[in-house]
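Heads up, there are several structures right after this.
Please treat every number below as a calculation from the coordinates, not as lab data. These figures come from a predicted structure and were not determined experimentally. Cβ atoms are built from the backbone, for glycine too; each structure is taken alone.
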Structure I
Amino acid sequence: METILKRTSGDDQKIALGSMTRLKGVSSKLRAVSTPGVKIKIQETGEFITIPKKALSLLITILSNMSEGKSITIIPTDSEVSTQQAADLLKVSRPHLIKLLENNTIPFKKVGSHRRILLKDVVAYEKSLQSIREEKLKFLSEQAQDLNLGYE
């Protein structure tokens, strides 16, 4: 898996913002249409291409992130990632990730001496952490309300 990270330029942000706004408007009209694909015209060549409606939705998400200056990475869900890539995705150190793997918190396999982790397992772990955080925060906020600590 090759990862290419490039910062979104200011010009790209402006173009993305304009495109995203127009695509959102068009997308809402397309919901009523029953065809599975959407035909797009490439202005420079005059050619038409048909893309799935889901791809249009993904394009809107990409443009939305680009308009905010965020970098985008697209990785197939069945991809395997290295320990460093998984650590980067989870925003933890590589040694911490290794501990999670060795404790069987996240499943992995060994290819020679290298550990490989399915991207879907990394995402599942991240979602479970988020769920636990939300649960704990809800408990703390309820406790603060019960104790009348002034958080209103």
Structure II
Amino acid sequence: MQPLNYPSYPFRFKNRENKIYIFDVIRKKFVVLQPEEWVRQHVVHHLILDKNYPKSHINVEKQLQINKLKKRYDVVVFNPNGHIEILVECKSPDIKITQQVFDQIARYNLQLKANYLIVTNGLDHFFCKMDFDKEQYGFLMDIPSYTP
């Protein structure tokens, strides 16, 4: 897999039936290593190891319903009160981050109401803080680290 703009993390891999799998520490299972999964696993490790978010506060690839359509978010991080603090949209490194990607995460966030948004393809990362009163988001250099 291509190197990403993240530190090196202690991933676990296995090869089965000519496919490479990576261990997801949140789902507690090996999943097929695809380019988007490579990005997702880097984000999860970044949140845990660099930003100190507890594993128990992180959820990966869960279904949600938007306008009667079933969608899946990539990663969410809950705060200690159980509300969604961070919503993450991961794309494959070969996908450019465009307005369409921001529109996608904004649609998801209409329902989820996360305080922070992360959009990344592993190479380019965008961090936003929501302003629900003004119905907009502002860009940040990074998201805050976990504070209980």
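Out of I, II, which structure matches -5500 when helix-only ellipticity at 222 nm (-39500 (n - 2.57) for each DSSP H run of 4 or more, over all residues; to 500) is calculated? Corresponding structure: II.
Thinking of I, II, which structure, once FRET efficiency 1/(1 + (r/R0)^6) of positions 44 and 100 (r between Cβ atoms, R0 = 41 Å, to 0.05) is computed, gives back 0.30? Working through the options, I get structure I. The greatest value of mean count of other Cβ atoms within 10 Å over residues 12-19 among structures I, II is that of I.
Suppose you compute distance in nm of label points 7 Å out along Cα→Cβ at positions 28 and 108 for every structure in I, II: which one lands on 2.4? Please report the intermediate quantities before stating the final value.
Values: I: 4.6; II: 2.4.
It was calculated from structure II.
Distance in nm of label points 7 Å out along Cα→Cβ at positions 92 and 140 was computed and gave 1.9; which structure, I, II, did it come from? Working through the options, I get structure I.
For which of I, II does Rg/Rh (Cα atoms, Kirkwood Rh), calculated from the coordinates, equal 1.10? Before the final figure, lay out the partial values.
Numbers: I: 1.10; II: 0.95.
Answer by label: I.
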